[in-house]
Each structure stands twice: as C-alpha cells, then as structure tokens.
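Listed below are the structures to be examined.
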Structure P
Amino acid sequence: MQLLDTSEIDRRRVLGVGVAVPGAVDAGKRRLLLTINLSWRDVPVADIMEPLLGLPVVVEHNVRSMAVAEVRFGIGRGLESLGFVYLRTGLGAGLVVEGHPFSGGVHGAIEIGHLQVLDADQRCVCGNKGCLETVVSDRALSRAAADLDVNGENLLRAIWDVRDEDPRAELVIDRVVAALAQGLATFVNLLNPELILLGGALGAIPRPLFDQIVAQARAAVFPVIRESVQIEPSSLGGDVGMLGGAAVVLEATFYS
C-alpha cells in the first residue's frame, strides 16, 4: 500500500499484485499449500492480502515466477521451454513450457532440492536423507562456512575464495559442484528445457566455478542431448523475484 500511495500511479491502472511464495500453490493461484523451510501449510495468501490491498492477488511458486519473468522480460523471450534453478534458503526450480508456466501434476512443483541423489546419512529438513539441500542450501553452506571461519553475503563465493588457502574449502566446493551438477543433469534428462538459468546465490558466483558446475552437469546428461544443454546465469539478476511477481499478474490477466 505504501508503494502504491507514493508512486503517483493511477490506481485504476494497477492490474493486481503478484505474490511469489517458496512452495507449492493451489490451482486457483490463491493459497500456499506447503513450504518446508518455513513450516507453513495451507495459507490463504490471496484471501488475507486482497482486503488489505483492495486489489486482486495472484499467488505463484517463487521460482516458477522467476522462470516466467525471464520468458516475458529477459533472455528467455522467444524460447519454447526454459528452466530456472534458484539457490537461497533452499534449492528450487521452475519451468516454462510453450511460453507458459508449467503447473502440471498435482501441484506443479519441481522440488529439485529434494532429489535424493547423495549417499549421506544427514537428514534433510523434509525428513528424508540424501537430498540435494543437505549440501546445496543456505543451511548447509552456513555450516560449512562456520567450520572454515568465513562469511559473506554469498557463502558459496566466500568458500570458493579461500579454497587455495584451506584444502577443506576445496572439498566443500567439490561436494557442492558434484551434487548440484547431478541435480541439474537429472533436470535436463527428465525435462530437457532449451535453456536453464541459475539465480540467487548461483547467479553471482565466479565464472570459473559456474563453468565447473556446467561442465560436470553436461557430462552427466544423456549423450544424445548433451550438446543441446544450455546453462547460463539469470539475465535479470537480483530483480528477477520482483519481476516474477509482476509477470504472474500479467500471465493471469493476459496470457492464461
């Protein structure tokens, strides 16, 4: 409301408000069904916010909204399919197919962070073992950074920066790269999007580390599609989440 009040934009021109949430949403784009990392379940987001804002509210999975933003405003314009993988608190993914967000299945969520691709005894926040997020998530990277006595806004970059002085950091990087590459390869093997974009902490890592992840992911992809694998940083950078919120309102109004 404060943004609307101070923007000097005619309120009649505002179509609605997009809310990107870190979890599965209902088919009507009104409820957050479940988010593991926040322990929220069945939250009526639109019903709560619409009376406060006096505007229609569209609720969408956060990373799926980022994929939509890249298709509408970014490097994905003109592509038939685009995947987006985002690292922050957890590791999430979204997919656009034929220009529209993929919302198939029961809830349309692509839980790449909970692919069980690791031989590990550590239990994930979801209750299972061997999930990608036990290695590639804010929680896992925070533990590793504390052991290495490093800190920074981007913990993966901070760990990378000390790898030459501390061999333990090199081991952490190797494990993160191997796990993430396996997850990305699984994403490609199952869904084979034309382009996969990496965002959040993954969109702001040194290029040599990025290239290392891509090379290992490509090597693990089924041979016949290996050469078609395209993985790049998000073209919208830190604005991708905000633009994703706008994109899902446009999607609901004009494209669906």
Structure Q
Amino acid sequence: MAVVRRLLLAAGIVAALVAPALAQTPQIAVAASVKTAMDDLVVAFRQATGQEVSVVYGASGNFTRQIRQGAPFQLFLSADEGFIFQLADAGLAADRGAVYAEGRLALFVPNGSPLKADGALADLRSGLRDGRVTRFAIASPDHAPYGRAAEQVLRGQGLWEPLQGRLAIGEDIAQALRFATTGSAQGGLVASSLVLAPQVRALGSFALVPAEWHLPLRQRMALMRTAGPVARAFYDYLGSPAARVIFRRHGFLIAGEAS
C-alpha cells in the first residue's frame, strides 16, 4: 500500500505540473484557407515570444457553430467576417475584432487534367459542353466562405446549373483542394493562399479568378470572452508588421494596402 501511495503522490505532482502548462496553451480556431500562413505564423510567434498556441483548422461556419455550443477556443480567425459579427452579437466574442487579410479565389488544375488553368473560366465552360469535365471541386457553400464565393462565381458565369451532378463538395477549402490535387476532380475553385504552397504548385497550375466576380473575402479575427494572456498576445502579433509580411507571402491582401 505504501508503494501505491507513493505512486499516486508522484502522479499527482506530475499532473499538478503539467496541468498549468496545458492550461496556458490556448486553442485557436483558424479557417482552413489560412493553414499555410498560420503554420509559419505560429513558428514566428514562438521564436519572438517563447509562447505556444494550439491551432485547429476547419470551416468557418462549423467553428461558429462549435463556439456557440461551448467549444473552448480563445481566438477565432474566420474566412468571413460575418461569422465574427454573429459571435460578437451573441456576446461570445470580446468585440467585433479586426480584419487580418482579404483572400483570393483561384482555379486550380492538377497535372494531367484536360482542363486549362484559365481564370476567365472559358475552358471550364467548353469542358462542360464537350464532356471533358466530369468532376469539379469547391468547398461547401453552407460552411465555407470560399465555397460561397465559388458558388457566386459559378452562378455569375452561368456555370452553376451545368455543374450540378458534377460537383465534388469539400467540407472546407482544404478538402476541396485535396479533391482537385488527387485526381478526384479535373479542377476546382480554391483559396489562392493554399495553391501558392510549393508542395501544391508542384501538383498542378492555377489562375486567379477576377475578384469582382464574388463578394470580398474579408477575413476577420476576434478574441473570445474566455481569452487568456497568450491568446491576446497572439492576437496582437497577428496585426504586427512581421505578421503582415507572412500573410502577404502566402497570397493574402492586407486591409488598407494596395493589391
């Protein structure tokens, strides 16, 4: 029994030491379109401050629902500022936050696809007529802002109805990109920030879609009311000149700066 008591005591000491460390690592919800930039930002923040954050990637709409249901995220980077406004109006966000970047939509075409990377979507239109396009990837318009922008583009160009039955719809923009890069689709409308990654560029080609074809992808972040000091420090860092350099490098436009 004495041995058992000593083991339990040791376990209790370890738990007491580990728990505060875990508690100090805030969970950050980040739109999937920001993944490549965020991976670099987390490293840069750690190097600058010695502090850590834990990042979860997904669809902005899903994160909004999870936060409403009590998910313990301390900071949320949405791909659509409307979701931040919803959380602020519900009293879950500390305030209405700040725009950290504006995204762009791109047509990505994998190597070997019969479809051309044509930002005007003329070849997509032709490919639908002659049967070259049987699957085309977008993110879910219900959950993902980039999916909503893709629907706006396709509807505006008269391609939405012809694509019915041929859409490969990802839960978020990262899944839509996987459909386009793995051969599950002949191409897709995805976030330019993701296709700029070297490992993705090696898999195909892309072209930017005219920004005026869809509503602006104003990406806003906000602290939740439960945010601790590390999350607040990371929020401040994301608005710094050093962070803006990283966002720009990954294809994002910065509010107030020329494109």
Structure R
Amino acid sequence: MNIPEERFYRARVTQRVDVTRDLWTLRIWPGEHFDFTPGQFASLGLEINGKRIERPYSMVSSPAEDEVEFFLELVPGGMLTPRLYKLQPGDELLMRKLPKGKFTLQTSDSRMNHLLVSTVTGVAPFVSMIRTLAEGWREGRFNEAQRIFLLHGASRPRELGYKEELTRLAEEMPWLQYVPTISRPWDHADWQGEIGRADDILRKYADQWGLTAENTHAYLCGHPEMITNSKAILQRLGFVDRKDIKEETYWIAPKQAFAGSAGR
C-alpha cells in the first residue's frame, strides 16, 4: 500500500514498558521533532493486509521531548491494539504528522484552578500537561497563580500508570495536588491511599480544595461512566456552562476497534 509520505512519519519504537498484563507504554521516534500542545492526540497506525489501520491516542510526553510517549490499553478483539501490543524496540509504525484535539488547558480567563479527573490511561494527557508545566516552573516561566488538582482512579494500584512520577512531582511542585484512588482494595492490604472510584471522591476533594465553577476549569478523561458521573456531580456544584467542563471519553469495549477517545 502506498503511504502518502507528506502525511505520515514512519516512526520507530525506542522503548516499551509493560505496566500490567494489558497496559503498556511506548516511546517512539518519528524521525524529527513532533510539535503539539499538551492534551492533544496523534494517530498511530499499521499496514495490515494491505490496508492502513489507524487510531488516535493522547500523548504522555511533553512537546519539549524529542521522543513521543503513549500509554496504551489492550483491547481484546480490536483491530489495532493487539498488533501495537506486539511492537518491540526497533519496530516501525505509522504516525500522522498533524496532531489534533482541543483537550488543552484553558488559561485565558480569571479561573486559575484546573481540576483534572482521570481513569487508567485517561491520565495520559494530564501527564503531558503536568510535565510541560513543571518544565516551565523550573525555568521560571510558570504563573504560580495557576493550580493543578489531579484525581486519578483505577481498579488496582498497578493500573495507576505514572503514579510514582506524579507523586514525586506533587512533592516538588507547590502548585500540584495529586490524589490516586483504587476501587478494588480488598486484594491490596498495603494500599494506604484513597478508596473508591475517581467520581466517588470528586465531591470530597472539590470541597476540600475549595474548587467552584467561579474559580475552576474541570477536565474529565477516561472511562465514559466516570465522565457521566463526574459531570453530574460537577453540575450540582454549579459547573453548568459548556465552557466549564472539557471531556475526552476513552472507550474500552471488546468489539470496538480502538481504545482512544470517542468521536475522534
């Protein structure tokens, strides 16, 4: 199949890290620097039986990094992720040269608080945002009036990809609060963090942090049920304008062809 070279990189895998049996990270080198805004996504693809299959995935890396990082979940029966799952360092894949998406931090008004709520791989765009802000803070380019509050949910501790990095950054950065939570604690007696789904603890932390529709933008990324529940909670807290809440829905269904954001 002829690939239009002006639209795609023939990228190469440089690193793979297995987080769990069905969660993993890939770092790829597109062949040149890939510029994007934190929160955007890129389309990854493979040539399969003469046909190009591609799906969108949010970047984890910051735009300052030369390699581009992704946090992926295996979709059993999917057309693409089972094949991406087989990729090892040195293997080649396709990546569109144009990033897309508007799931980016809103910093153009007076609301300085940013409430980020995620499940599993939905943390990816938030890691990109936080890495980028951390770089700016270290270099004196960060407006410390901006505050980031991240709730990160998963069933089990090992599914909380980037927990160690985010915990370390929260300890270092005075503008970052990070709260991981798990919904299946019974097999993890050593877990000392929050218990419940991300939307279960949303109201508690919104109140604790003093987050209101007047001073906060909300961002929801991950499982559609979490987004539906979180939106309802936020609406009861006064987040009723369409501009108050941004969302990216990650579908993880056995018969769906992708594990990216719905509607892309």
**Prompt:** Quick one: mean projected area of the Cα convex hull in nm², for residues 157-228 alone came out at 7.4 when computed from one of P, Q, R, so which one is it?
**Reply:** Q
**Asked** From P, Q, R, which structure was distance in nm of label points 7 Å out along Cα→Cβ at positions 125 and 245 = 2.0 calculated on?
**Response** P
**Request:** Identify which of structures P, Q, R gives the largest calculated value of distance in nm of label points 7 Å out along Cα→Cβ at positions 117 and 141.
**Result:** R
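Out of P, Q, R, choose the structure whose coordinates give mean count of other Cβ atoms within 10 Å over residues 37-44 equal to 13.2 when calculated. Working shown, then result.
Values: P: 13.2; Q: 18.8; R: 21.9.
Label of the originating structure: P.
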**Fill in**
mean count of other Cβ atoms within 10 Å over residues 29-36 gets 26.9 when computed on, of labels P, Q, R, structure Q
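Laboratory data are not the source of any read-out in this text; all were calculated from the coordinates shown. For clarity, every value in this text was computed on a predicted model and none was experimentally measured. Cβ atoms are built from the backbone, for glycine too; each structure is taken alone.
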